[in-house]
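J.: Once you scroll down, you'll see the structures, which are given as structure tokens.
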Structure 1
């Protein structure tokens with residue numbers, strides 16, 4: 001059995017996954033555009049470059065994603081992706097990357113449970129909690 005996460009994006013899935021690959025040392029496995037799928041014949045021209053399925057491995061955890069039409073998109077709420085890292089410096093680095101163009105909720109700092117913890121909503125609307133587990 002495995003458990004992973006699937007995130008819907010407002011037309012920015014490819015940009016988001018490329019950003020995560022660069023920022024978090026992720027490895028993109030799949031990036032399937034509508035134009036290369038059976039859906040291409042029924043999709044509009046402006047939708048051909050959108051992503052129907054993508055996946056990326058970040059520190060051994062798979063994250064899947066896809067673009068959804070604007071009228072179907074809802075910003076993620078009620079959850080966060082929790083990124084556990086081994087050092088405070090790694091938390092600060094990941095936070096620095098993910099916060100570019102995003103919203104800082106809780107800047108990196110020591111808490112009673114962690115030497116360094118932070119919360120950010122990235123520029124794609126995805127909420128992240130970043131925790132040092134050391």
Structure 2
């Protein structure tokens with residue numbers, strides 16, 4: 001096994017930087033770094049998310065069933081935390097699934113899509129797991 005610590009960062013190519021900045025600013029607040037070509041969020045204690053402009057236009061819209069990323073999931077510690085996220089999404093006017101229950105893991109979740117079609121999930125993973 002490779003001696004890795006955690007995921008350090010993910011880079012996402014987006015079609016529209018201004019629309020993506022507006023969406024992620026409503027979701028996570030102010031980025032830790034931004035310029036006209038990219039913006040960056042620090043998530044948790046280690047992971048960083050970079051968003052940069054795609055250099056070629058997408059020939060087809062994002063599809064979670066194609067080869068590549070299916071969705072990006074953020075773990076939350078409790079149903080109460082998930083309820084706070086849902087309240088924030090509603091207040092920010094971000095369309096979402098509402099709180100649902102995963103039929104496989106029996107955990108609570110919220111689904112939403114960013115302006116590029118990327119599916120985002122907030123998934124309740126209790127500390128005991």
Structure 3
């Protein structure tokens with residue numbers, strides 16, 4: 001009888017652990033979807049394109065060094081100090097990146113707060 005009770009408790013414990021683990025995975029996935037939705041939204045697009053034009057006045061045109069960008073979905077994360085860390089891949093070249101933090105201002109607009117340009121992209125922008 002005691003052996004059956006121990007087996008029953010073990011099964012209940014393992015089932016509970018699996019259920020809680022599954023719920024936390026779903027919660028994590030929905031958090032990533034929320035981050036991606038913010039990063040690909042209109043407000044973020046405006047802030048990102050403003051940043052790109054600040055570095056390359058002809059950005060997102062045929063004459064510019066920066067012709068296109070994409071968001072590296074694997075590197076999206078919340079900044080512990082506030083905001084959303086976004087890595088941009090320029091011209092489909094993983095060597096050319098800009099990493100920035102987007103923060104929401106009191107008026108609801110997203111603004112870029114500091115950024116890091118990869119060495120290769122910095123050379124191209126300087127004309128080297």
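J.: To test your reading of the models, identify which of 1, 2, 3 gives 81, 35, 23 for Cα extents along the principal axes in Å when calculated.
T.: Of the structures listed, the value fits 3.
J.: A value of 60 was computed for percent of Cα pairs over 14 Å apart, for residues 39-78 alone; which of 1, 2, 3 is the source structure?
T.: 1
J.: Using distance in nm of label points 7 Å out along Cα→Cβ at positions 7 and 71 as the calculated read-out, with 2.6 as its value, let me know the right label among 1, 2, 3.
T.: Only one of 1, 2, 3 returns 2.6 for distance in nm of label points 7 Å out along Cα→Cβ at positions 7 and 71, namely 1.
Laboratory data are not the source of any read-out in this text; all were calculated from the coordinates shown. The shown structure was predicted, so the numbers you read here are calculated from the model rather than taken from an experiment. Cβ atoms are built from the backbone, for glycine too; each structure is taken alone.
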